[in-house]
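Undergrad: The structures considered in this document are given below.
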Structure 1
């Protein structure tokens with residue numbers, strides 16, 4: 001399946017109604033082992049014992065992949081265990097809610113859906129589940145499907161070393177290593193009938209660095225969201241494809257750190273106007289607007305491929321003959337929503353004839369509610385307060401400023417928005433210059449993540465900051481649960497202490 005054919009992508013708990021589709025998928029995924037599929041009673045047993053451990057990915061309603069897991073008390077097993085032993089002769093009676101290791105029983109992607117990085121989503125889910133359940137690690141016996149081609153010349157250890165050095169391609173082992181799993185041991189006779197692996201398997205492990213030994217002390221569950229800010233360098237691009245290649249590079253980079261969001265700056269695609277410098281500035285930006293839908297669609301594809309929510313900064317768009325400054329929230333489930341810059345600057349109105357938008361709302365995401373205000377909009381406190389009333393936890397501000405004066409306005413207003421609305425605020429801008437683009441001379445930026453100022457947060461309200469005027473990414477973790485604590489127990493409580501008996505704020 002091609003990315004542009006995807007209408008919806010879902011990660012769901014496995015249901016027994018999925019069994020016939022699951023069976024067909026397993027037979028196609030393990031063509032060399034035609035009898036290697038789970039019976040319905042096995043799947044029912046897994047779902048009954050540990051529903052959270054059994055998940056499927058569905059694309060356009062079709063089952064595309066699956067991951068099955070149990071929890072085990074790992075000390076009860078020898079490092080040379082077999083698949084039959086770890087599963088209790090396929091009864092899964094070895095599952096132990098009080099165990100310390102999440103053990104992978106099965107994971108695969110249907111052949112027709114490969115190439116979409118769906119396997120990464122399943123592995124990411126397992127990691128998040130391991131962290132959520134406070135388990136020590138993830139382990140499983142990994143197949144070596146290409147080992148039979150080299151078994152006469154190499155030992156399993158030599159084979160693994162060559163795969164790690166990229167001298168041999170093993171699709172399964174390469175994928176597992178690229179997802180932060182490390183080989184711990186070679187096991188002989190692990191999976192009966194696996195001729196491609198010559199009956200060998202590799203014990204693969206992933207360590208949960210957040211693991212804490214169980215304690216009787218009360219503990220609050222934290223909700224951590226990782227933000228990836230892209231401080232974009234303005235530079236010439238020969239065409240749209242080259243600009244998208246650079247954008248994908250940054251998306252890949254922040255996704256590699258398992259970021260939940262990627263934030264681009266306002267008008268990051270402005271370099272494409274260089275080819276229209278012979279036109280008036282108003283005509284040139286209208287030519288730029290012709291690329292907006294293609295960029296939005298490509299960003300939506302990137303959000304699926306890299307399993308990350310993308311805030312596309314902003315771009316010009318023409319609706320009914322009028323020019324607007326807009327952006328798109330591209331969710332990693334394949335859905336997409338549009339936001340608008342409501343307040344255009346005097347320069348945008350005078351030079352480009354740009355109009356202000358009319359719609360303001362908070363957006364639901366898999367990491368909670370967010371808001372997006374484009375540059376100048378951050379300087380109007382009413383907008384973010386309305387978003388806060390709608391439940392916003394994180395405010396994203398893509399901006400473009402040429403002078404330090406302009407940057408300081410955005411920066412200081414953004415920090416104020418974090419304090420008064422008890423939320424996190426992330427701002428991302430562009431740096432560099434575009435000598436061949438009119439009305440887009442030079443840019444000044446320092447991307448940052450702001451917090452409220454209270455005891456649970458940095459004393460200066462700055463969670464992370466980029467180096468000024470340097471192309472880079474900025475990665476920062478924000479803890480949503482701290483906002484809940486602040487709202488209830490903060491030294492000051494800006495949202496709760498408002499004098500709504502004296503004033504009110506509402507959208508028309």
Structure 2
């Protein structure tokens with residue numbers, strides 16, 4: 001039996017990073033907001049399916065101008081003040097690739113607090129299975145959950161599912177590459193028990209073993225040896241490094257012994273915990289390619305194969321890497337981290353040229369300094385890391401700046417009263433906005449736009465005609481729209 005759940009100004013579908021920002025921004029703007037999430041944990045790839053890798057990385061451009069504010073910066077500062085984050089680093093050899101690491105589990109608790117303080121309602125353990133339409137106008141959604149089905153009506157619906165699931169149900173136009181070209185999927189895990197002094201002694205005395213060319217050199221004007229020299233001068237602890245990839249001779253040795261799967265490179269990020277404790281987080285140690293994670297057979301295979309690769313990776317680190325002899329598993333993420341599936345076509349498609357030219361738009365709702373081009377590939381003869389950014393294809397914003405993200409990328413082509421935020425926004429493939437700082441930015445913008453539309457009785461498309469009110473609200477919520485390269 002189908003029940004009636006209620007009428008809302010704004011319905012946000014998906015409680016990952018874009019969804020929680022959309023819901024928080026909408027509720028703070030005075031809209032009656034409902035956030036629907038298919039599992040019981042909010043936060044998505046930040047603290048559920050893939051923490052914390054990038055965390056709040058790329059909040060700056062290559063000039064070290066901060067380009068991301070708003071909810072992302074608010075949460076980071078809150079967590080830093082309470083001892084649940086590391087101070088940000090500004091190493092010249094990283095360029096814009098700076099890290100603002102947080103404890104992902106504390107993030108998962110803070111976000112509930114913030115949403116409730118804002119007056120946002122939650123519907124957890126609920127999967128959106130249908131979209132209610134009247135012609136081209138989206139009127140609401142139908143959810144399945146414990147106890148049956150519910151119909152929820154809303155003035156504006158926002159798709160924050162990441163994979164454009166609700167957009168597809170609504171009949172939106174989407175773009176998706178053949179599965180053999182999609183970025184691989186991952187199941188991440190975390191370990192404690194590392195002797196960091198022992199590891200850092202090995203690291204600093206074997207810098208030739210690590211891959212800085214693909215990690216950092218493309219984002220700066222330095223070559224790989226210049227990056228190493230900067231590390232020798234400036235690194236004193238693992239927090240100064242944050243991401244380590246390579247272990248070239250150990251990788252070769254393990255491959256010859258059949259003790260590495262060669263579906264990814266060897267490396268880890270770090271995860272801060274209370275009291276200054278640092279754990280090792282393995283976000284790239286499994287990579288399952290040739291999968292379309294919108295296909296149940298493929299995503300099931302990815303879940304199984306990634307865990308088998310993780311076991312191999314864990315045993316490799318324990319056996320081969322100095323300082324990791326006594327590691328133990330503290331976290332295995334409960335589901336696969338999906339890097340890429342659909343992109344939903346909107347009133348504007350952000351292009352690689354827009355990124356490379358650091359284009360500014362009149363309907364700007366946020367900024368990004370991330371380059372266009374491939375980010376993750378399976379290992380090849382050119383790369384041991386499995387995280388190759390191809391310097392011949394990647395295009396960085398000119399002059400060390402950033403590109404604007406236009407509001408029109410959130411307005412879904414052919415539909416009314418409907419927005420998309422997060423990694424499925426309207427871009428070409430090279431400009432895919434899937435990274436966490438980008439999803440925070442577009443989520444907050446979508447929430448603000450939906451709240452204005454609900455209040456004024458207009459559609460998101462009509463808001464395109466005078467986007468100034470949206471921009472003023474975003475600035476009031478401390479988003480950064482202007483004043484940087």
Structure 3
């Protein structure tokens with residue numbers, strides 16, 4: 001019922017927000033007689049703020065037109081490579097007429113970025129994608145709003161998430177020989193599970209796995225987000241935050257955790273900050289500071305755009321990750337597409353290098369939660385473990401903004417380069433101006449190394465740890481491991 005009330009309120013507010021937008025333009029236009037009245041600028045700013053507070057925020061676009069690869073500006077074309085009921089595998093294809101740059105791009109590794117399905121759209125990782133495109137072939141999971149998925153497509157559970165990730169990894173392996181995986185926040189858990197299951201079956205696993213700011217072990221340094229999930233019962237979540245999609249959407253009748261509830265929770269974590277930000281926006285409009293105002297708009301266009309999550313997936317995550325801690329306790333079983341339950345055993349991973357990233361000031365995934373992946377992946381040789389703590393970075397800072405670009409991204413790129421382990425097989429591409437039609441195959445020597453590593457049974461030692469600030473790297477000693 002709450003969802004219907006929310007949608008009714010939004011529909012009733014829509015004419016007023018449209019009026020506020022029109023009034024803001026009317027009072028700010030110097031050619032309008034209203035723009036010549038006293039307090040016109042103040043009235044325009046007030047109406048503009050009213051419009052932004054009341055408007056409906058739709059899914060943003062990535063809008064990445066070009067990136068620099070070396071000294072060359074290359075063109076980006078987005079394409080949907082795989083379209084599944086609840087997710088699209090989106091490809092960022094790079095084009096150039098410069099033969100030297102094209103040769104370099106064809107030799108660069110393929111990276112699958114697994115975006116979080118936790119309320120915001122994958123476009124939240126726009127900065128991550130732009131940075132990685134400078135030296136990699138990039139794909140991203142673009143999760144769909146559950147309210148737009150018809151009931152005929154069935155439900156979506158955490159097991160389905162894991163199976164989706166495996167399908168995407170296999171797709172990149174089929175095209176390029178192998179790939180690297182980056183997971184940000186929530187997907188660190190299902191990505192680790194996906195790679196673990198592939199290893200247990202004897203499948204080829206990704207060359208490296210980078211996990212950033214995720215709740216691998218939510219018991220460590222629990223945050224307000226963790227405490228809510230831990231202190232409320234499973235039935236409380238099912239009865240209080242799950243609602244059916246109203247009839248006005250394609251997914252009418254689907255049980256979901258609504259995006260507006262998640263957004264309310266985000267804002268409630270820092271209400272003073274958001275209130276100040278909106279007031280600063282109002283002052284920027286009064287001062288005519290277009291740069292400051294546009295920065296505010298860009299951030300909140302992304303932050304306020306939220307999606308619904310299927311109830312099955314949301315409740316599974318609460319139970320498996322935050323209440324039973326099934327991954328770290330070794331009790332998690334995932335149903336494959338054929339319906340067979342398989343135990344998740346991260347210790348079976350042998351040939352995938354593991355890199356974990358945490359933000360010093362992360363208030364969503366606490367200190368040590370992501371680093372816990374190293375203890376679980378004990379079958380990976382010690383030389384292929386690394387941990388990074390980004391000094392001064394909060395949760396969003398580890399994948400977006402200045403600290404991501406200056407601190408985290410270079411470390412992630414260096415780790416991928418260190419563990420790439422394959423060469424490009426030069427073939428004539430379908431389109432000689434693009435980087436992604438030439439497949440790559442693993443180096444035979446690296447296959448022998450992988451085979452030897454797979455037979456290794458010695459547990460890994462502590463990961464190499466680095467503490468990073470805005471200045472050069474400072475090595476820290478790793479902790480001992482029994």
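Undergrad: Here distance in nm of label points 7 Å out along Cα→Cβ at positions 248 and 288 was calculated and came to 4.0; which of the structures 1, 2, 3 was it taken from?
TA: Derived from the structure labelled 3.
Undergrad: Sticking with this structure for a sec: Among the shown structures 1, 2, 3, from which was the value 4.4 of distance in nm of label points 7 Å out along Cα→Cβ at positions 160 and 328 calculated?
TA: So the calculation was done on 1.
Undergrad: Here is a further query. Given a value of 18 for relative contact order in percent (Cα under 8 Å, 6 or more apart), point me to the structure among 1, 2, 3 it was derived from. Write down the numbers at each step before the final one.
TA: Numbers: 1: 11; 2: 23; 3: 18.
Only one of 1, 2, 3 returns 18 for relative contact order in percent (Cα under 8 Å, 6 or more apart), namely 3.
Undergrad: Here Rg and Dmax of the Cα atoms in Å was calculated and came to 21.7, 67; which of the structures 1, 2, 3 was it taken from?
TA: The correct label is 2.
Undergrad: Identify which of structures 1, 2, 3 gives the largest calculated value of distance in nm of label points 7 Å out along Cα→Cβ at positions 72 and 376.
TA: 1
Bear in mind that the values in this text are calculations on the coordinates, not laboratory data. Please read these numbers as outputs of a predicted model, since none were measured by experiment. Cβ atoms are built from the backbone, for glycine too; each structure is taken alone.
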